[in-house]
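What follows is a set of structures for review.
Coordinate-derived values only; no laboratory data. Since this is a predicted model, take the numbers as computed values, not measurements. Cβ atoms are built from the backbone, for glycine too; each structure is taken alone.
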Structure 1
């Protein structure tokens, strides 16, 4: 799983409101791509976690055997501390943390694409309501001002006729 895919998908999060038809058509395949990448990252994370557990189990046996040969006291705390200081444990743990971070980032990206889908629906609703047409927005404010001014003049005329 490369960070290039994450960067590529992040680039698709921005919505071009002037090309909503294209954005709506692309959305399902982008969401699927992000979801698929997340599933693969979770599988990789889980495999790394299993590898870490296997290494820790092997180290547990080796450390107990070594402590018994030396005649040292063997307790769970001592064995656990010895495992933590082993290079094989550290390397496996670092690999697991990297895989976990990638999976977490892809989960956030998947959720962002889900949110993008909702935003596309909202933007399409605004488009249907003529929100983006400047004439409808300006026309309403101008016509509202004209109606207001006519009403004001009628009221002023009515007052002078009393």
Structure 2
């Protein structure tokens, strides 16, 4: 068994934590590695990468999806409710905590029937702010520790006036 370095992101805690696990680790071994980083798992769910479902099962069962360099998300939310406003339209859908901002944008573009050219010129911006998170930002990092929701406005990346 070879070892893999994983990166742990915890809801409500900035930054990444690094841990080493076997690439064929069990769920119990993964939980132990997370706990060794000082993370309490009492009411938290573990998601590997952008998995739709959290880890479930016995400690001896494999933790599927672990590989060198992967992100493990520890979240108190099973799902993140993402709301997107575009012009006079609003769309709300639930995503896994590890889903990236780009997945929310892709869904919004599809639902709002945006042409590819227009979609390429728009970005997601957090509601009531000027913050535009990078497309690879996991959704759970954009929520506060008490809310399982995030709100975006789909806005033009640049305004060209002339």
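Quick check on the output: 5.1 is distance in nm of label points 7 Å out along Cα→Cβ at positions 36 and 68, derived from one of 1, 2. Which one produced it?
1
Going by distance in nm of label points 7 Å out along Cα→Cβ at positions 60 and 100, which of structures 1, 2 comes out largest?
Top value of distance in nm of label points 7 Å out along Cα→Cβ at positions 60 and 100, among 1, 2, belongs to structure 2.
Which one of 1, 2 has FRET efficiency 1/(1 + (r/R0)^6) of positions 84 and 108 (r between Cβ atoms, R0 = 30 Å, to 0.05), as calculated from the coordinates, equal to 1.00?
Only one of 1, 2 returns 1.00 for FRET efficiency 1/(1 + (r/R0)^6) of positions 84 and 108 (r between Cβ atoms, R0 = 30 Å, to 0.05), namely 2.
Can you say which of 1, 2 returns 23 when relative contact order in percent (Cα under 8 Å, 6 or more apart) is computed?
Attributed to the structure labelled 2.
Rank structures 1, 2 by distance in nm of label points 7 Å out along Cα→Cβ at positions 4 and 124 and report only the one at the top, that is, the highest.
Answer by largest value of distance in nm of label points 7 Å out along Cα→Cβ at positions 4 and 124: 1.
Taking 53 as the value of percent of Cα pairs over 20 Å apart derived from one of the structures shown (1, 2), identify that structure.
2
Looking at structures 1, 2, which one was helix-only ellipticity at 222 nm (-39500 (n - 2.57) for each DSSP H run of 4 or more, over all residues; to 500) calculated from, given that it came out as -4500?
The read-out comes from structure 2.
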